[in-house]
Structure I
Amino acid sequence: MRFFNETDKFGLQTDDANASSDQFLYTLSTCHPYAVQRIIYYIYKNDYQNLNEDAGLLVPIYQEAGRFELTELKHSVLRLIRSQHNIEVLVNLSYAAECGGDVELAQECGRLLADAAFAVFSCDLLKKMGISAVRTLLACDNIQLDEVQTFTVLCQFLDQNNKFVTPYSSLPLGPIEKDFLKHIRFCSLSPKSIDRIRHDNISPLLLDAVLRILQGTQKRPRHFPWLENDCYSCLTYNGLFPVVTVRASKEQLGFFDPNTGNAKLVSPPISQLPVDSGNRESFTTGTEREISIGWWAYEVSRTEKGRISVGLAFRSQEPIDEASRLSFLSMPNSRRIVFYYDFGDDRFKSGYIDVTNHHQLNSVWSYDLRLNSNAHKLRHKDVITVNVIVATSCITLNIGVLDSGMKRTFQIPHRATGILGNIIKRPCIFGAPFFILEDIGDSLSIPELRFDVNL
């Protein structure tokens, strides 16, 4: 095989001029000629195990290997994809898998991408995914966004695809559209939000949500980015999902009425400031979930001095290192490892916490970084991005601030505690977002989706 032609022709052809010779000219129809060329290289090399390809070529090779029924090569490419942390590779794989009939693999890609919903939605990647992956993503508890945002993105996705009908069309919804919409947690919306999105096409779903709200039988909301305790208050603005966390107790918030403001615009006033600054190490965490690739975003609603830390808290049976083993084992069974970036000190740190005692961090260790850029002092409306990558024997934390050029990356050795997916088999941990807001009154919120996010 010497020639690849991007045409609509299929099958095998011979060159009439050379019909009598021993040379044959084969024409293969493909959208990925270079991927087919690489496949033939591996065939002649007779080595499917030692693949070395750019990330952008992995999915085309996987797709073409499936077309030519090269099962062993498909599995080798999948092993290589497993080590990739590029969200776009997972998006493209979900589509290629669905086209090739690997629905379970497409669904597993959707599950992984749910932890990166802010990036997927902001970069308009939903339209590049397979239908099964989109459905799985929408159904997942791990989407860390206001439910109105998820509903809006779904409407845009349906509107961009000629095969589907948007909920605000005069045409009736089809079975696929209804299947997508049933995964929107309308019960998590506030009555005001439900009233704003009303339309005949979704009236039955909204009516069911309203009745459940009135009866107190709402469906479970998605995993929370942060949880309340006596140092942190969460605001839902009459919905179920906490879109804001404030470093203040309910007593300090006083008589703040969430109906008087919007989560993206108003951070509540503090009516009772303490005599001292309190315990600056007090922290909050979100709902625990399985994490393999996380991509989260938080907007600074208010900050006094920019002393905010963001990161990850996760379960572990082993300490970070031998030096802290005694401290680790002396803690109760509710202990967690924390790995985070401190904006105030411009350092990555690690330590241990007891999730039943949110006032204290144990064995805190600061890592010295050789930085080529100055520290970024957080201010109002900064959007912090947190990218978590779990590998078999380490965890990488990438921290950034949109529109600032600020990026920090660090890695700690730690073995993954689980495997996510029967086919893609990504290493994972069981953990949650982690936050320290040192100053009373500082607050973070779930930001609006952005269309200038670089993956």
Structure II
Amino acid sequence: MKSITGNLFFLLILPFILLSFSCSGNKSADIEQTVENQTQVQVEPQPVAEEPQLPLPGDITLVEKRKVYSLNETVEAVKPFIEDYAMEPLQYGVRTYHIRFVSTDFDGSQAIIHAQLFIPDTAVDEDFPLYVFGSGTTGISDACAPSFEVPELRRWGWYKQNMLAYGGSGFIAVFPDYLGFNDPDRPQRYFSKLAEGHVMLDSIRAVKNLFETEDFSSLKANLSGQTFTAGYSQGGHAAFAAADLLSEYAPEIDLTGVIGYASTNDIAALFREGVCYGAEIIYTYMKMYGEDKIDPADYLQERFLETFEEDASTMCVDVFQYYFGYDSKKLFNEDFYRSLYTDNLAEDYPVMHKYMAMNNTGLSGHGIPSFVVQGGTDFIITTASADIFVDGLRELGSEVKYEVYPGIPHKYTRMAGFADSIEWMRSFGE
């Protein structure tokens, strides 16, 4: 009886057991199917967003047409610059432009450079050399940028008129403001070998880029392929910085020659001879390399310290020359003065000595032909210092034309050497 009852019970629950297995099997199949469906889902590939292409050094960001000078207007404009110094009759009117382009700061960051461009105005197809010019010191603040010069009110150098003279003589001239000018994020990189050299070389790139555009390729004036960097005082430092950096920073550029007018290439010598410019260099090196490394109190007399940053960062050259002065005993403190004039900076001030040395220019062994223009009565860069620089250039393989003009002070070296600079540059086309 017990066996029959057990069998009946089994028969009664058997359908439920089978149903349970059936449901269980379907559930497993459903899960497997779901997983299979999930693994087989094809996600539509999304386009990968391209990283924004950074502009390259020399890339143009702005071109503005400015005045076209007739030949007569060019002649008249140049007169206040050249005064009574020798100059062959000008041959061309000049087209002028304002351009902006990309360059590279000393720390590798990008910066926008403002420049003035001067192109001979010719009615027939002609090839002209490219002349890249760096100004002398004008100051550090944006208000002191050389492009803002109004020489009739504040004479910094008659720089625009100087460039018109080269344009009228048959040179395509580009005149950049130094890196840091027209830039609220950084002061001018005063006597920075890297920043200055980059600007000069990127000026060349920018002009070459312009002449590949439709507007400029339609001009009758063309680039000849000869390229010169040149500069006055600080600009000579920049022109030779371009030669030093050429092989590493812009190896595609063929630099024909370098011209320095009263060129200040040795920074320690400039501290000793130009004196007031040393205060500006102290300020800019403090901003570039850090206040923990360059402390003005280590170098300057106490009376300058309280307002030093404001003074150095705002005064243009015609003001700070008088404020800081040319008497080193009245500007530098006793310890720095003694070390500077006994040639003991490396031992006494190793950090400043390191920054001075790394920013000296011209003596890298670049081997590029050079023309050094020196005034016989220049005290900002003395003939003795210029002699040492020229000897160094020659020893390192550069062919150097060296002219010392008797009785000529610092500010007239460009005028005194103008005709000779034209002759020297033209000699490369013969």
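No lab work stands behind these numbers, since they all come straight from the coordinates. Quick caveat, the model's predicted, so the values are computed rather than measured. Cβ atoms are built from the backbone, for glycine too; each structure is taken alone.
Descriptive notes on the structure:
- Origin of the value 0.50, where FRET efficiency 1/(1 + (r/R0)^6) of positions 195 and 211 (r between Cβ atoms, R0 = 25 Å, to 0.05) was derived from one of I, II: II
- Test item: Rg/Rh (Cα atoms, Kirkwood Rh), for residues 243-346 alone calculated as 1.01, pick one of I, II: I
- Source structure (of I, II) for helix-only ellipticity at 222 nm (-39500 (n - 2.57) for each DSSP H run of 4 or more, over all residues; to 500), computed value -13000: II
- semi-axes √(5λ) of the Cα gyration tensor in Å from the coordinates reads 45, 30, 18; which among I, II: I
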